[in-house]
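Some structures are shown below for you to check.
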Structure 1
Amino acid sequence: MNKPLIIGTRGSELALWQAYHTQKILGELGIETRLEIISTKGDQIQNLSFDKIEGKGFFTKEIEQALMDNTIDIAVHSHKDLETAPHPDLIIAAVSHRADPRDLLITKKALVQPDLPLHFKENCSVGTSSVRRKTQIKNIRPDASFVDIRGNVPTRIQKLRDGQCDALMLAAAGIERLDIDLSEFHVQLLDPTSFVPAPAQGVLGWQCRRSDAETIAVLEKIHHADIQDTIAIERTLLQKMEGGCQLPLGVYCTKEQNEFHVHVAFSAGLNEPLVQFEYHGNDADTCIAHCFDKLKKWQEYSSVEK
């Protein structure tokens with residue numbers, strides 16, 4: 001490389017951690033980089049929940065535009081935030097290892113009730129802007145209410161401290177990456193096979209221009225093909241269901257001894273029933289086809305029931 005590669009990133013603490021992490025692993029390969037901080041729609045609009053913001057790619061569009069404008073060379077994303085129909089001139093050239101994929105439930109200690117599901121007292125409010133999380137919580141605890149909480153991870157935790165909600169749900173990977181002390185709260189890591197995370201949760205996606213063969217070759221050196229195999233099933237199901245951040249769909253896939261284990265949770269909406277199932281198979285396409293068929297039948301059933 002004759003010049004440093006420019007890495008585009010959002011300016012939140014978590015996004016910057018991801019960008020610095022990318023810098024570090026590329027630096028270990030002798031690749032010089034510098035960061036370019038870019039503000040996205042998701043950063044600019046803080047007073048609305050995701051389902052009320054028009055369009056998709058709330059945290060990615062502006063960064064992808066910078067790639068197409070040749071002002072940056074690499075975009076680093078939380079893979080779960082990426083649109084399922086990428087721009088034809090861009091490519092996810094590599095994905096990271098998978099950090100903890102689980103959702104984390106943080107509850108004020110005074111409101112803990114261990115004998116109830118999810119361990120919070122009756123009629124508590126849970127802070128989350130994710131419809132996927134809301135539908136799965138509602139399935140377990142119909143008495144729960146929700147508060148749309150936006151902002152970066154430390155801001156959300158401060159809102160819990162300030163009493164804007166009784167409990168808060170976040171991705172465990174973000175807490176782990178920022179090394180945040182949660183000892184003042186009651187903390188639960190939720191089993192991803194029963195409380196199903198977002199497709200590709202815990203994975204970073206490294207994006208560049210499809211025409212940039214030199215950068216693609218660099219990113220291939222840090223690519224985790226085994227992770228790509230499993231999240232491809234998760235992301236393909238999301239794509240086939242024509243969804244993004246607003247779709248109440250959780251998909252979590254692991255691979256053991258050449259067999260895929262796929263866990264799915266889906267609802268047609270916040271006040272609609274939740275369907276959960278799992279499927280095991282050796283062929284990725286067969287897994288996708290089976291799960292998609294079951295999801296479509298559930299959608300049709302839910303529509304008829306209305």
Structure 2
Amino acid sequence: MWDARDFRPALKQAICSVMTEFLKMHGLGNDFIVFDARDPANAVPDKIGPAAARWLADRHFGIGCDQILVIRRSTKADVFMEILNSDGSQAAACGNGTRCVADYVMPAGGSSTSIETAAGVLMARRDAKTGHIAVDMGPAHLGWQDVPLASKMDTLAVDLGPLAPVPAICHSIGNPHAVLFVDDAEAIDLAKIGPALETHPLFPDRANISFVHHLGANRFRMRVWERGGGITLACGSGASAVGVAAHRAGLSGRVNDIVMDGGMVTIDWQDDGTDSGRVIMQGPVAYVCRGQLSDELDQCLRAV
């Protein structure tokens with residue numbers, strides 16, 4: 001077993017040619033292609049188009065991933081993280097991806113870093129006991145216009161029509177989320193219901209869809225259909241949304257373990273005396289491999 005922290009400096013040293021280097025990482029099976037664009041020697045273009053993102057993310061013709069993460073320089077934080085879904089669309093937040101990037105960019109021996117995203121600047125730290133990365137996902141946004149929903153309604157009881165077995169609890173954790181508490185999340189035909197609910201007319205920006213059942217005290221089983229990504233083994237912002245929804249529904253306290261197909265994270269929806277306390281997500285990250293794009297994929301990366 002090798003230490004991921006020994007891997008990070010080696011990758012940084014390897015990025016020195018004119019070719020395009022990438023890193024493959026995952027958080028509980030939610031996997032990412034990571035490009036470090038901070039070094040001009042690593043030929044990452046200023047923009048990766050939707051078609052190129054879809055090709056790279058394809059598990060048969062490309063490298064394969066749930067999301068593509070591009071690390072760029074930032075004037076507001078230690079780094080900026082650009083997020084592309086596997087369908088080529090942009091995402092504002094990605095909890096598992098943020099943990100992965102935080103682990104990679106954190107200085108050797110360091111315990112914290114800041115990452116700018118389209119959803120704002122996120123702070124991350126390494127837990128001294130577990131080595132896991134905890135990310136401040138920002139405040140929970142609970143209003144119907146914050147999700148956003150197409151019309152004014154109670155976000156604790158959103159009727160998504162006949163395909164939804166129960167009303168959804170909706171809020172934004174950087175991305176729009178709908179959480180449905182059911183008797184058995186395993187029994188849900190997620191491949192059928194997920195895409196239909198993602199694109200429901202109530203969600204003008206589409207939504208991440210999570211089906212959840214209660215495992216016990218402050219512990220929940222979650223299965224997720226990600227907006228722009230489909231079924232994934234884990235979703236950090238989705239798990240954050242489930243932790244918030246569980247407390248909003250009166251099912252638990254503010255600290256919850258969320259068990260996904262790929263593993264578990266702990267969500268702490270902090271009580272700041274308001275309805276929109278900050279959400280802290282903690283869990284592991286893993287390094288898979290580093291590599292260099294082939295000529296074909298490198299040309300695809302630069303296609304407009």
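We did not get these values from a lab; they are worked out from the coordinates using the rules stated. Given the structure is predicted, the values throughout are model-derived calculations rather than measurements. Cβ atoms are built from the backbone, for glycine too; each structure is taken alone.
With respect to FRET efficiency 1/(1 + (r/R0)^6) of positions 179 and 275 (r between Cβ atoms, R0 = 41 Å, to 0.05), the largest value across structures 1, 2 is given by 2. Computing FRET efficiency 1/(1 + (r/R0)^6) of positions 19 and 267 (r between Cβ atoms, R0 = 35 Å, to 0.05) across structures 1, 2 gives 0.55 for structure 1.
Looking just at FRET efficiency 1/(1 + (r/R0)^6) of positions 75 and 115 (r between Cβ atoms, R0 = 30 Å, to 0.05), which of the labels 1, 2 belongs to the structure with the highest value? Before the final figure, lay out the partial values.
Values: 1: 0.05; 2: 1.00.
Result for FRET efficiency 1/(1 + (r/R0)^6) of positions 75 and 115 (r between Cβ atoms, R0 = 30 Å, to 0.05) over 1, 2: largest is 2.
Here the criterion is mean count of other Cβ atoms within 10 Å over residues 83-90, and among 1, 2 the highest value is seen for 2.
Could you tell me which structure in 1, 2 was used to calculate FRET efficiency 1/(1 + (r/R0)^6) of positions 35 and 251 (r between Cβ atoms, R0 = 35 Å, to 0.05) as 0.30?
Values: 1: 0.65; 2: 0.30.
The value was obtained from structure 2.
A value of 54, 41, 36 was derived for Cα extents along the principal axes in Å; which structure in 1, 2 was it taken from? Structure 2 accounts for this read-out.
Matching task: -6000 is the computed value of helix-only ellipticity at 222 nm (-39500 (n - 2.57) for each DSSP H run of 4 or more, over all residues; to 500). Pick the structure from 1, 2.
On the way: 1: -10000; 2: -6000.
It was calculated from structure 2.
For structures 1, 2, calculate mean count of other Cβ atoms within 10 Å over residues 123-130 and state which one comes out highest.
Comparing 1, 2, the top value of mean count of other Cβ atoms within 10 Å over residues 123-130 belongs to 1.
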